[in-house]
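Take a look at the structures below.
Please treat every number below as a calculation from the coordinates, not as lab data. Keep in mind that this is a model prediction, so the values were computed, not measured. Cβ atoms are built from the backbone, for glycine too; each structure is taken alone.
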Structure P
Amino acid sequence: MARTTKDDWKAWNEERKRFARRETQGFSGDIKALEQHIRTLREICPKDTAGYPHTKALWVLNQLQQRVDEARKYLASVAG
């Protein structure tokens with residue numbers, strides 16, 4: 001089994017830092033930006049030898065997706 005190295009996580013960590021530094025765009029804009037951030041992270045996340053995302057990457061992606069889902073539920077409850 002191939003080991004993931006620090007270089008394998010470099011693009012992942014840079015994307016996380018870039019997203020954390022960005023300016024807010026309002027609640028709806030932030031949800032869209034978070035969805036784009038998740039898509040980007042899925043593309044660049046380190047993969048195992050079978051081509052599946054690394055376990056830690058999957059955990060983070062699932063946490064972020066849960067935040068998006070909770071934000072959408074909140075918007076739906078407030079909007080109508």
Structure Q
Amino acid sequence: MSAVQQIIQAVTQCERQIDDQLRKLNAFSQQIEQVMSQVQAQLAGSTQSYDQKMMQQLNQTKKQLQDTIQLLQNAKSKLARVRVI
């Protein structure tokens with residue numbers, strides 16, 4: 001196997017790993033949304049503002065997760081460009 005073929009194979013493997021991570025992160029994002037719904041339904045209007053505190057943290061987590069997903073998608077796009085060179 002030539003060096004170029006090895007590089008293409010390694011790039012393709014990286015793309016597959018990114019796809020796997022994206023699937024996991026998207027599933028986690030859905031779980032966060034479910035938890036957010038539960039917090040709103042169960043703790044809405046709590047006297048200690050637990051619902052608001054939890055929602056703030058969950059929203060921050062979701063935002064960071066979305067940022068991570070975007071970065072992985074960008075990395076995959078760049079790997080695809082490497083593969084076609």
* Asked: Which structure, out of P, Q, was distance in nm of label points 7 Å out along Cα→Cβ at positions 9 and 49 calculated from, if the result is 5.9?
  -> Q
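Comparing P, Q, where is Rg/Rh (Cα atoms, Kirkwood Rh) highest? Spell out each step's value before the answer.
Numbers: P: 1.06; Q: 1.26.
Going through P, Q one by one, Rg/Rh (Cα atoms, Kirkwood Rh) peaks for structure Q.
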* Asked: Quick one: helix-only ellipticity at 222 nm (-39500 (n - 2.57) for each DSSP H run of 4 or more, over all residues; to 500) came out at -33000 when computed from one of P, Q, so which one is it?
  -> Q
* One of P, Q was used to calculate relative contact order in percent (Cα under 8 Å, 6 or more apart), giving 50; which? -> Q
